[in-house]
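Peer 1: Pasting the structures in now, so scroll down.
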Structure 1
Amino acid sequence: MARADKLSIVREPSCSDPSDPELLPVDIAIERVAQSLIPITETETLPLRDALGRVLGADVVSPINVPSYVNSAMDGFAINSNDIPGSGEARLQVIGTAWAGVPFENTVASGEAIRIMTGGMMPAGTDTVVIQEHVQVDGDSVLIDSEVEAGKNVRQSGEDVQQGETVFPAGELLDPAHLGVLASLGIAEIAVTRRLRVAFFTTGDELRSLEDHAGEPLGPGELFDSNRYTLFGMLTRLGVEVIDLGVVRDTAEATRAAFEQAAQTADVILTSGGVSAGDADFVTKIFHEMGQVAFWKLAMRPGRPLAFGRLGDAAFFGLPGNPVAVMVTFYEFVLPALKRLMGANRIDSTRVTARCLSALRKSPGRTEYQRGVLGRDDQGALTVTSTGKQGAGRLSSMCMADCIIVLPPGTDRVSVDDLVEVQPFFGLV
């Protein structure tokens, strides 16, 4: 399993007071998480088609040049640049055709040309391609003028990738473009790190599991469990091995049993709910007995009650119970941590600056994440608009949003047309 370094333990004050000086700043918490994690090193070899979304387990060194031969970048006529006239026109005899995959096998002599298609191998004796729109065809001859540029429209061997070149380093997250490059190198199988195993469960006597009570009406005070499905979706898109432990009831015994089960197989344990200071909030209480806690309350909204620690070799994230807070804390804390444990070499999500079209307010002293929608103004510059009310229980607003607006601790308001920092979701939520 993935390992976490020894974690520093902090005092456990209440997380209910937003002015509490013990609230940990977000940037410090992110750094603590980053410094505490050691990536997995076990690898497996997969067929290239099965490696999409996986992390490279070793450097990829090209076994060949790409392209492997000198070829034409355009449809036209392959000639020797020595035949380009100093002025006026030159007449060249067309002696054959080179197709992509069907080369012209003879040498082209001075005063000769061949018709060539895009991707066709350049015949011996040629070094330039004149596109067909720039020649005059006269029977079995072509006329070219002095404006033809020597070496034009030709792709050299190794122009894209050279043999022996390190194409991708270990830790590269493979997307469709990576698969295409690897296929162009003739690589049919690739070594990737094994899948990260992530166990998760939600807590709460009020939660109704869809699997166990499909079609039944809710009882008084009950809610359908949505957070497990949200977590399942984000984890599945990331490509980890998902271990769903269901809904855990609000008892010390049930919570302890769930942690024990998760710790047996998982590299990472995620929970939702039970991390505040209420009498029925057992996640943090039981975890303190079983593992190590690095922090459990942050100067942020939504997501102030967020725990991070270690249980055996497994990293632990105790997420809030509010649906929006689950998604925001996952995106800001869990996602980069999982990428780091997977061995990915690009961890941080891209942030952009946009002109805000909404007036925003927040409490100073904490980082706040508000849901937004990106757009562009008439000049093409990025804009962002708030989705409206920002309550942590408004899960439907996450379907409207395609980004979060990141408001730093020193900010208490944003006026219309102010520039703000924005983090796009890029399809993860």
Structure 2
Amino acid sequence: MSFKPTKLFIKYAFPNMISTAFISFYFIIDTIFVGQMIGTKALGAMGLTMPFIMISFALIDMIAVGSSVQIALRLGSGRFKQACGIFSFSLITVFIFACFVFLFGFFFIEPISNYLIDDKELAVLAAQYAKVFALFCPVIMLCFMLDNYLRICKKPIYSMCVNIFVAFINIVLDYIFIVILEWGLFSAALATCIGLSLGTLLGFTPFVFGNLELKLSKAFINLKIIKNIIYNGSSEFLTNISTSLFVIAANALLLDIAGVRGVAILEVIFAIDSFMASLIFSMCDGMQPLLSYYYGAKNIKFIMALFWRTFFGAIALGVMIVVAISFGSDFIVSFFSRDIEFIAASKEALLVFSPVYLCSWFIIFANSFFTALNRPAYSLSISLSANLLIPLPFLYILTNFLEVNGVWLTPFAAKFCVVWLALYFLRETIKKLNLNFLS
């Protein structure tokens, strides 16, 4: 592979940013249509349901990211048969897990919703929304994995096109189901799941009919590889789990402090955040296969060239997001509701929340770098600290003094503390790279 770092950065980071932005649209589009056409209570039901849906996807992220690192390392060192075996094993594992989620969701979602949510109308809405995702799990969970594997096989443009197509289908179906047919909240989930199912079909096509390095083959696995997959993917797994647990705790507090409207505002903030943060994450994530590839090839010069381009790209995005929210919060929030009071409250919440991007860009960048270079302990520590261990105490302390504003401010306070831990780990990682590869 000829090495032109800036060209490679553009080739891998930009398509992945566009691709992931459209993946984020799957959920943002639902939030927009639900907020505009159905109302605040339906938004609240989405907000209560989404963290549990994200928990069910957490294992998929762990296997997708962890196996991607192992596959890229083997492709970089020329062990193609092992790479294909790990690829096949990962797909089979995810499909089996998804079938269990399907069965669990089919039988237990309704009683769990009724037990956890006192408002019966809210409980019914939440159960209907979650049940659709559970029914489609065996198909849609594969979509997110295939996106990673396509990039490893140097197909970032194809992956981007698939995600754009899926987002477009989601928009069209949301309009038909919610606006024209007036089917209600469950149809927002149905539109997303149909789109993701088509994404799975299109994602599989190159592996079956194309001439890619990765092909379906006899599964290859051993205990050491499983351990490495879990370690490498544990950061993403615990990020999803811990973020979801934080949202569940925040929702419980908001129901007491601000009612369903508070939960709906948090859903809007996290819908916006899922798009904004995904721009930074996807740029860093897009470089992971290359960093792992050159790490497998023991080429520190190429690693550091990509490191600095990703670093400056991440900081630029973080600053631009804060500026965009500062000057455009009215415009951004107005997409999610027609209610003037709700828009005003959401705007205030978003402005209090927005400084988090001045810290989160560095945490996302560092975490991605640690994962790519097989440093799971570092990324694991940062993920747990940034998303659960530090935010939870801040959540209860700040809401005591600032009430509802304490919820919006908690992510910034927590991530500001974690930046220093990430900086220390990053310094240690670069020092070890220099010692190992230049000695």
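Peer 1: Identify the structure, out of 1, 2, from whose coordinates distance in nm of label points 7 Å out along Cα→Cβ at positions 208 and 264 was calculated to give 4.3.
Peer 2: Numbers: 1: 3.1; 2: 4.3.
Source structure: 2.
Peer 1: Taking distance in nm of label points 7 Å out along Cα→Cβ at positions 24 and 48 as the quantity of interest, name the structure among 1, 2 where it is greatest.
Peer 2: Working: 1: 4.4; 2: 2.8.
That would be structure 1.
Peer 1: Of the structures labelled 1, 2, which one yields -0.56, -0.64, -1.02 when log10 I(q)/I(0) by the Debye sum over Cα atoms at q = 0.11, 0.14, 0.22 Å⁻¹, for residues 160-231 alone is computed from its coordinates?
Peer 2: Details: 1: -0.56, -0.64, -1.02; 2: -0.48, -0.65, -0.91.
This value belongs to structure 1.
Peer 1: Then there is this: A value of 1.37 was derived for Cα Rg over 2.2 N^0.38 Å; which structure in 1, 2 was it taken from? It would help to have the intermediate numbers written out before the result.
Peer 2: Details: 1: 1.37; 2: 0.95.
Label of the originating structure: 1.
Peer 1: When helix-only ellipticity at 222 nm (-39500 (n - 2.57) for each DSSP H run of 4 or more, over all residues; to 500) is computed for each of 1, 2, which one produces -5000?
Peer 2: Going label by label, the one that fits is 1.
Peer 1: Can you say which of 1, 2 returns 0.95 when FRET efficiency 1/(1 + (r/R0)^6) of positions 96 and 128 (r between Cβ atoms, R0 = 30 Å, to 0.05) is computed? Write out the running numbers ahead of the final one.
Peer 2: Details: 1: 0.95; 2: 0.70.
For FRET efficiency 1/(1 + (r/R0)^6) of positions 96 and 128 (r between Cβ atoms, R0 = 30 Å, to 0.05), the value 0.95 is produced by structure 1.
Peer 1: Consider the structures 1, 2: one of them gives 0.15 for FRET efficiency 1/(1 + (r/R0)^6) of positions 56 and 88 (r between Cβ atoms, R0 = 41 Å, to 0.05) as calculated from the coordinates. Say which. Before the final figure, lay out the partial values.
Peer 2: On the way: 1: 0.15; 2: 0.95.
So the calculation was done on 1.
Peer 1: Tell me which structure, out of 1, 2, gives 25 once relative contact order in percent (Cα under 8 Å, 6 or more apart) is calculated. Present the calculation step by step, with values, prior to reporting the outcome.
Peer 2: Values: 1: 18; 2: 25.
It was calculated from structure 2.
We did not get these values from a lab; they are worked out from the coordinates using the rules stated. Given the structure is predicted, the values throughout are model-derived calculations rather than measurements. Cβ atoms are built from the backbone, for glycine too; each structure is taken alone.
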